[in-house]
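Novice: Next up, some structures in structure tokens.
Rule-based calculations on the coordinates, nothing more; no lab input. Since we're looking at a predicted model, the values are computed, not measured. Cβ atoms are built from the backbone, for glycine too; each structure is taken alone.
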Structure 1
Amino acid sequence: MTTRLTSRLALCLVPTLALSAQASPSPDEASASLQYRNYYWDENPRDGVGPTRDEWVHGLLLELDSGEIHDTFGVELGLGAADALSVGSGADNITNLRPGDSVQDPHGIAKVTRAYLRAEFGNDHHRLRLGAGKQTRRHRLYADNTNRILPAASLGYDLTYEVGDLELYLSRIERFSRRDDSGWGDRLSTFDGREIDAVNLAGVDYALPADLRLEAEYLESDDYLRQGLVRLSHQARLGEDLTLHSQVAHGRQDDAGEHFETQGIPGLYPAADGHDARYNEFGLRLTHRDKYLGLAHTRVWGGNYDRLLFADDHGHWDSAANNFYRFGLEGEAMWKVSTGLGFADLGLPGLRWDGHYAVSDEATGFSDFSRREWQSVLQYRFAGALDGLSLAWLYVNHDTDGEPAAVDGKAPTFGPAGLITHEANRLYLTYRYAF
């Protein structure tokens with residue numbers, strides 16, 4: 001298995017090194033790293049509706065950065081390979097890799113994960129950054145997924161302009177590379193096969209006086225779906241190492257043209273004349289050194305906040321309600337308590353625990369509705385001779401109950417906010433070596 005994984009990585013290596021050799025960067029600015037990942041996931045629906053997984057996979061991720069060439073240009077390159085070590089006979093789903101003839105015989109992955117050219121111009125007062133190519137992008141309304149053995153990536157163009165405390169940015173995405181598949185990238189399309197030209201995004205991030213911050217972003221998947229987000233946050237220092245962060249946000253998601261599937265998507269979305277979902281959210285977070293305690297409330301109305309931007313999209317929602325699964329059905333009102341702490345004061349600086357508990361008790365179109373989620377993440381980062389090695393254990397218990405009711409003609413959904421019951425144990429081992 002290890003030999004096959006190395007061979008997959010080597011297939012991508014020759015063109016990647018050939019391109020990087022043309023950059024001839026300064027050795028002090030260039031960087032390179034190799035990461036080995038080994039994941040074991042054991043998951044089941046506990047007599048409810050959800051996937052059964054028993055997968056053990058591993059992967060390699062090589063990343064190269066040229067640094068700044070002539071203080072202006074840069075090249076980022078990456079390649080990855082992944083394969084299965086074992087898939088249990090009782091599994092009916094696999095999520096790090098794509099099934100082959102069966103779930104137990106998945107396809108391996110070998111692909112370029114990043115090939116990105118960037119340029120930067122400006123001075124201490126204003127700065128313009130340009131970029132083009134394949135990379136893992138992350139915005140408030142769009143993010144390529146990174147929580148599988150290899151990351152997803154998108155192909156497109158980026159522009160950012162900074163002046164003082166103001167940042168303006170644009171992105172255009174034309175192709176998408178799934179997290180669980182080889183290949184350069186596929187054109188965007190709807191679930192019924194119609195092509196989407198691009199996903200276009202524009203945003204602003206403004207640091208206001210009095211420790212206020214304004215964030216706004218607009219996105220449109222051409223003739224298919226549009227989204228918007230406005231968030232205002234404040235950070236107050238209450239004492240030495242004690243900070244209170246508060247925020248309010250409003251988001252909207254609605255259909256944007258003739259490509260939207262009003263006929264519904266079997267097994268995913270019900271038929272509807274259109275789509276117009278919104279949410280309001282507020283949150284508080286009290287932080288003291290490496291510890292925090294948070295409270296968030298999110299209310300959704302108008303429709304289910306669960307549509308994807310294109311068929312292969314893994315889904316992203318920059319909200320406290322985007323947990324292991326979304327608390328995003330129409331009418332849901334989620335309350336969430338989160339906390340985390342480090343153990344440096346006890347002599348274990350590499351040990352950390354984070355967790356949350358989220359609840360909601362109503363959703364339009366359902367009777368006796370209830371959703372609960374408990375999540376715990378325990379991780380340890382080694383130091384010294386084992387620097388670069390980390391271990392983590394994720395446990396999730398997500399339980400949703402409810403019966404579809406004849407309310408306003410609503411029908412059940414099986415999308416990211418559907419009636420899902422899921423218990424997951426995920427073990428992660430990663431080792432990163434920087435050259």
Structure 2
Amino acid sequence: MFIVYVKLAASVILALLLVLVMSRRSWLEERLGASDRPWLLYFWLVLRFLPYLGVYIILGYMPQSDVTYYYYPISLTALDGGIPYRDVYSGYSPLFGYWLAPFLAIWRDPRMVVFAMLLVEGLATHLTYRFYRAQDAQGERIFRVLFYYLLPLPFVMCVFSGQEDVLVWLWALLAIPFMQPNQHGQTRPFIAGLVLGLGMLSTKVVFVLLLMPVFLLKIDDLRFSARFVAGLLIVIIPVLAFLYWKTGLLFLEQQASEGDVLKAPNWRSILNPILTDKVRSASAIWKWLSLVITLLVMLRGVWLVRTWHTDWRYRDYLPFIVVLVYSVMTVVQQNAISNYAYVFMLPLMFTLVDFRRSAQCVWLVVFNILAAIHPSLWWRLGQPFYERIAALLKPVALLEYTIEVAIIVGFVYYAIQAMNALRRSKTVTQA
């Protein structure tokens with residue numbers, strides 16, 4: 001349980017720092033906006049790189065969990081010329097290990113994987129700052145970056161856990177320059193398709209939940225759609241053909257099997273104490289039903305964009321669709337965990353957080369603390385799935401279950417926020 005206490009302590013310290021910076025927000029925004037210093041780099045160095053040095057280099061701590069059991073073996077296999085799924089088990093996309101392999105060529109150590117994730121998050125933060133809320137004062141935009149870097153969930157997921165979830169948002173951002181009209185008023189859908197196709201191949205299968213809205217919102221533009229799909233297929237088909245040749249259907253089976261693993265928190269873990277044995281045994285049915293629910297919510301979001309925001313472009317609707325889809329997915333998928341909040345924390349921070357609403361900011365911090373510590377707590381308690389309400393009479397079990405409920409409430413809250421934003425008559429994301 002030591003790591004749980006460490007993550008809790010770090011989260012509390014960060015929460016206190018957030019209270020401090022919020023109390024001086026106006027002063028900080030004024031100072032940050034008045035200087036041309038590279039604040040984003042400074043924040044990354046102080047709040048990511050220095051903690052990384054302290055934890056992994058000075059203290060000699062070694063990464064645990066996904067880094068040790070998945071990321072490092074997958075990327076090491078790629079570095080040695082192996083093939084995922086055949087030579088190493090992988091629940092991730094085919095190219096996931098290959099973009100990490102160059103980092104391991106520099107330092108063949110799991111700690112290098114964590115450093116790579118630090119760079120990924122830093123780039124995602126820089127691009128989010130560049131593309132969103134440019135209509136705001138520079139000081140406020142920089143303050144949002146500082147606030148994000150101080151949030152417990154991104155800090156714990158990045159520094160302590162080396163999680164890759166923010167990679168989904170990064171690949172979505174990389175397509176923005178090609179989805180937006182250039183100086184000649186033209187978009188480049190083929191290149192956008194290439195970029196998002198590489199994103200699909202480099203992250204995880206849930207990336208498809210981002211591709212579908214992009215396609216559906218342009219389906220009536222046949223020229224755009226044809227070029228976009230051509231860009232997708234030109235990178236995806238050769239990779240899948242090669243994998244089928246070398247691994248058969250392992251690349252599908254291993255990723256699909258991840259959906260059969262029961263995790264928490266999600267609707268299944270919350271309702272499990274009151275479910276009957278017959279309902280519990282139908283987990284395969286519920287897995288696909290949950291996917292259908294996610295797709296229906298996604299389609300609702302697409303409909304709102306097409307109905308209320310006909311002038312919106314990819315950059316405008318992207319953050320709301322990401323928050324909506326991945327929040328709902330986390331709630332309804334039985335293998336979902338709170339890590340998925342890391343996917344949308346940057347777009348949430350830059351489009352939906354209103355610093356004038358103190359209660360909203362307080363809840364954001366509380367949600368971050370709970371989501372940051374729960375995966376480690378749940379794992380070290382033996383990955384409990386409570387089968388009877390009586391099991392919750394134990395104080396530790398009741399505490400863990402209460403955290404699960406609070407996290408689910410948070411995901412639902414942010415899904416509703418995103419849905420409401422899609423109903424508004426104007427965007428907050430114009431740059």
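Novice: Thinking only about FRET efficiency 1/(1 + (r/R0)^6) of positions 73 and 321 (r between Cβ atoms, R0 = 41 Å, to 0.05), which of 1, 2 has the largest value?
Specialist: Answer by largest value of FRET efficiency 1/(1 + (r/R0)^6) of positions 73 and 321 (r between Cβ atoms, R0 = 41 Å, to 0.05): 2.
Novice: Work out which structure the value 0.45 belongs to, where FRET efficiency 1/(1 + (r/R0)^6) of positions 217 and 265 (r between Cβ atoms, R0 = 30 Å, to 0.05) was derived from one of 1, 2.
Specialist: 2
Novice: Give the label, chosen from 1, 2, of the structure having the highest value of FRET efficiency 1/(1 + (r/R0)^6) of positions 65 and 257 (r between Cβ atoms, R0 = 41 Å, to 0.05).
Specialist: Sorting by FRET efficiency 1/(1 + (r/R0)^6) of positions 65 and 257 (r between Cβ atoms, R0 = 41 Å, to 0.05) in descending order puts 2 first.
Novice: Say we calculate relative contact order in percent (Cα under 8 Å, 6 or more apart) for every structure; which of 1, 2 gives the highest result?
Specialist: 2
Novice: Continuing with this model, one more query. So if we calculate mean count of other Cβ atoms within 10 Å over residues 33-40 for every structure here (1, 2), which label has the highest result?
Specialist: Structure 1 comes out on top.
Novice: Another question about this same structure. Of the structures labelled 1, 2, one was used to calculate Kirkwood radius over Cα pairs in Å, giving 22.5. Name it.
Specialist: 2
Novice: Here's something else I'd like to know. Using FRET efficiency 1/(1 + (r/R0)^6) of positions 185 and 273 (r between Cβ atoms, R0 = 30 Å, to 0.05) for the comparison, can you identify which of 1, 2 gives the largest number?
Specialist: Evaluating FRET efficiency 1/(1 + (r/R0)^6) of positions 185 and 273 (r between Cβ atoms, R0 = 30 Å, to 0.05) on every structure, the highest lands on 1.
Novice: Looking at structures 1, 2, which one was FRET efficiency 1/(1 + (r/R0)^6) of positions 249 and 385 (r between Cβ atoms, R0 = 41 Å, to 0.05) calculated from, given that it came out as 0.90?
Specialist: 2
Novice: Tell me which of 1, 2 gives -1500 when you compute helix-only ellipticity at 222 nm (-39500 (n - 2.57) for each DSSP H run of 4 or more, over all residues; to 500).
Specialist: The read-out comes from structure 1.
Novice: Who wins on mean count of other Cβ atoms within 10 Å over residues 121-128 among 1, 2, i.e. which is largest?
Specialist: With respect to mean count of other Cβ atoms within 10 Å over residues 121-128, the highest-scoring structure among 1, 2 is 2.
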